[in-house]
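Each reported figure results from applying straightforward, stated rules to the coordinates on display, with no laboratory input. Worth saying up front: this structure is predicted, and the values here are computed from it rather than measured. Cβ atoms are built from the backbone, for glycine too; each structure is taken alone.
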Structure P
Amino acid sequence: MLRYLTVPVTAFAQNCSIVWCDDTLEAAVIDPGGDLERLLAEVQRLGLSLKAIWQTHAHIDHAGGTAELSRRLGLPIIGPHPGDQFWITGLPQQGAMFGFPPAEAFTPTRWLADGDTVQVGRCTLNVRHCPGHTPGHVVFHSPEAQRAFVGDVLFAGSIGRTDFPQGNHQQLLDSIKQRLWPMGDDTVFIPGHGPESTLGAERRSNPYVRDRA
């Protein structure tokens, strides 16, 4: 069974998630934006074996620690979609712009596309390409656990910003309605910032994407 722990990191309180297979204790970390020592202390506390980095997108608060963590532990970087290449290339500039510690660009071990899967231990998660916040944003969905790690696509009561380079508001709305809603109302999503919610709750009440009567 898939389990996870969400650890807010960086000055932007970005929800980095450590996900693991309960049977094997093999783990992946989603969006290690920073505070690596804190993340690694949690991995050690839980007795996990970290096997991979999964990346939803390449904004600094989600990807600022990715290159360093990969290099230190020899971890493959899985994702995001190639649409975020320009964000990855610009990580050092992003870091300087937002006052983050120095960040390095990286080359993903494996780019992701819509319909791909990723695996940790015996747990398989589906990959959905959800552009709009960034062109290469992906989401990781576990139908078995009814959990989706959605980065900055959807929040409790809000949606991702689309005023960054190559953001697209209509594309983001389409991603949510066409890629997230079919996961089911009972699916709990872990956003990139703020509290968890369910897709059903957002369909009913989120002012940006709720179903119209």
Structure Q
Amino acid sequence: MDIENIVHLGVFDLNLAVLPGEKIPLHIFEPRYKQLIADCKTSDSPFCVPVKGKKGDDSLACVVKIKSVDEVLEDGRMNITVEGTGLARAVSPFENPVSLYNEIQAEMLELQENRQATAGLRIRFNNYCAALEVADLFPSDAPLSIYEIANSIGLSNRQKKRFLKARNAGDVQENILLNHLNMSRIIMMQEEKVIDGLILN
């Protein structure tokens, strides 16, 4: 454990995985989380969302920062957008008698966010984009990291958790993305067959 990487974070206890660079809307209505968001806005600091796993394996957390406060309602409820900025591992609880929300001391973890996609993954992703007619958004000659791909293909919450937990295993992360792209391709091909059948009828 690197003492220099220890940070103090408020905890937003939600069963949600947020990838670095991913933007997620949140509806804030509980008093403890209203206080958390207010404190983070005042100090311009991040908070974390635990990556829920098997029982006794909840030490991993997504670190997020408030991107925007989109709407504040009369009763104090609000709609905000947060952006994933990294990953941390809980070290110990932090006792704060004036906080309604939980707080932790956490170690910031190193992520290889710039790890480039292999040629095989890039080809599958290019084909995926072409099928969706969004190839212009990702020029084939531009560098592309596996995290950029992960943010673009609609991974499920479960897949995101597996992807984040495999942060030091590039081959595992790539396999998660490849499996998702392969399944998406099968689904798109089946949809095309159904549409073609309807047209013929």
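With Kirkwood radius over Cα pairs in Å derived from the coordinates and found to be 18.8, which of P, Q does the value describe? Matching structure: Q.
Distance in nm of label points 7 Å out along Cα→Cβ at positions 4 and 28 was computed and gave 1.1; which structure, P, Q, did it come from? Derived from P, not from the others. Each of P, Q could give relative contact order in percent (Cα under 8 Å, 6 or more apart), but the derived value 21 comes from Q.
Tell me which of P, Q gives -11500 when you compute helix-only ellipticity at 222 nm (-39500 (n - 2.57) for each DSSP H run of 4 or more, over all residues; to 500). Derived from Q, not from the others. Name the one structure among P, Q that mean projected area of the Cα convex hull in nm², for residues 92-139 alone of 4.7 was derived from. Corresponding structure: P. Please state which of the structures P, Q yields 15.5 when Kirkwood radius over Cα pairs in Å, for residues 84-163 alone is computed from it. Traced to structure Q.
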